[in-house]
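What follows is a set of structures for review.
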Structure 1
Amino acid sequence: MATKNNGVKKFSGKAITGKKVWYFIQSVKAEVGSPALLPAFQTEGSVTYGGDNIDEQTKMGRIIIKSTDEHSIELTQYFIPNDESIKVVKDAKKNGNSVKVWRVVIDETVAKPADGIEDVKLYPAEFGYGMPDDVEIQDGDDLVETSYTLNIIGKLQEGDFPLSNDDIAAIEALYDYQNPGETTGDYDAIRKNPVSSGK
């Protein structure tokens, strides 16, 4: 038989940084039309695509068959008392509910236009219902840190997550540009000046 060269396929492009991957949370009790929650000050996020195989030896050789999917998402963030996403996860743990979770790659190189929706793009995402494992809140000398694992029921499902440019700007920035005297308060408690806002 003649030798055949099928060549090689090379991929090139810019690697995605962890800062471009965001995780969103939503309670299973949230009403239809409710927004997803972005956990504040995420520091770490990881996905594990685990599962078991049936592995048996036979007279004809080894047989390996997929048995189960065991996907999980682990998140770490700094604790903010009024962060609704932490409350959603804690309540789900207390009540035995799952939470909805999305892993979204927010990078222009992978964005697609959303048909019929102006100023919105679609970003590759994975979605699942996750049962919270231990929810840990670590009170040390530094910032209070929260970490938890969401064990995915079934397996993660692939899809597209819609985001507008305004959504992304709000995600990436702690605050917007402002002129002198326009606001008062620190960056986490900005209040508009009634005079400058025309009120």
Structure 2
Amino acid sequence: MVLRTMSKRDKPQDAELVVAARALDSELVRFESLAEQLQKAPLESEKHLERASAMLNGLADLDEQLRLQVTALVGAISKVRDRQQAQAEIVHQRAQELQQRTEIFKNLLVRYGALGQSAGELNVRMQQFAQQRQTAQTAEENAALAEHFESLQVRMTEVADEAQGLARAGEEQSFHDVARQADSLRQQLLAARNKLALLQKRFSEDAG
């Protein structure tokens, strides 16, 4: 690979605004210098008068050039303003999108927090059910536990369905982390429900 140093030709082109400003400044310096010479020029001979007249004509030409340079600079400034306004509009739209996405994410988190709370409550109920299942002896206790079991199964299915809905919403909104967490919670709930069903089945078989 051949390496070379960057030359002046490799320098990126200056922005139009910078070029226009430099051109105007250069013409202004020339105008001021020639105006100063005219002010100091003697007017005591024909040669002096001719030289001063030539300076005056030169100043008229420079004045026209200055007018053109000012026009160019104003045009460049106008273009910069238009670019800035266009970028400002893009930033404004992005800010609105950010606000909307933030609200969506907050709502998803609220739903996930509610699911987590429901899952925690179900975990407590499952532990209570398992303890009561081990100590139940009478037919009345077993009947109450059967109702408790059915209620638990229904509630676990409901929460699992809510987790599935949240996972789907997360995917639709491209918040994949929330979707994965909600799906993981759904799988844990389904596994716990199956475990609870096996526990109930075993006790029923033992009771039979």
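Assign the value 16.4, calculated as mean count of other Cβ atoms within 10 Å over residues 20-27, to the correct structure from 1, 2. Matching structure: 2. Among candidates 1, 2, the computation of distance in nm of label points 7 Å out along Cα→Cβ at positions 84 and 116 that gave 2.7 used structure 1.
Looking at structures 1, 2, which one was helix-only ellipticity at 222 nm (-39500 (n - 2.57) for each DSSP H run of 4 or more, over all residues; to 500) calculated from, given that it came out as -3000? The read-out comes from structure 1.
Assuming 2.5 is distance in nm of label points 7 Å out along Cα→Cβ at positions 28 and 60 as calculated from a single structure, say which of 1, 2 it is. Label of the originating structure: 2.
Hey, volume of the Cα convex hull per residue in Å³ derived from one of 1, 2 reads 249; which structure? Walk me through the numbers before you get to the answer.
Values: 1: 249; 2: 230.
For volume of the Cα convex hull per residue in Å³, the value 249 is produced by structure 1.
1, 2: which one has distance in nm of label points 7 Å out along Cα→Cβ at positions 68 and 100, as calculated, at 5.0? If you can, show how the numbers build up before the last one.
On the way: 1: 2.7; 2: 5.0.
For distance in nm of label points 7 Å out along Cα→Cβ at positions 68 and 100, the value 5.0 is produced by structure 2.
Bear in mind these aren't lab numbers, they're just calculated from the coordinates by the rules spelled out. Worth saying up front: this structure is predicted, and the values here are computed from it rather than measured. Cβ atoms are built from the backbone, for glycine too; each structure is taken alone.
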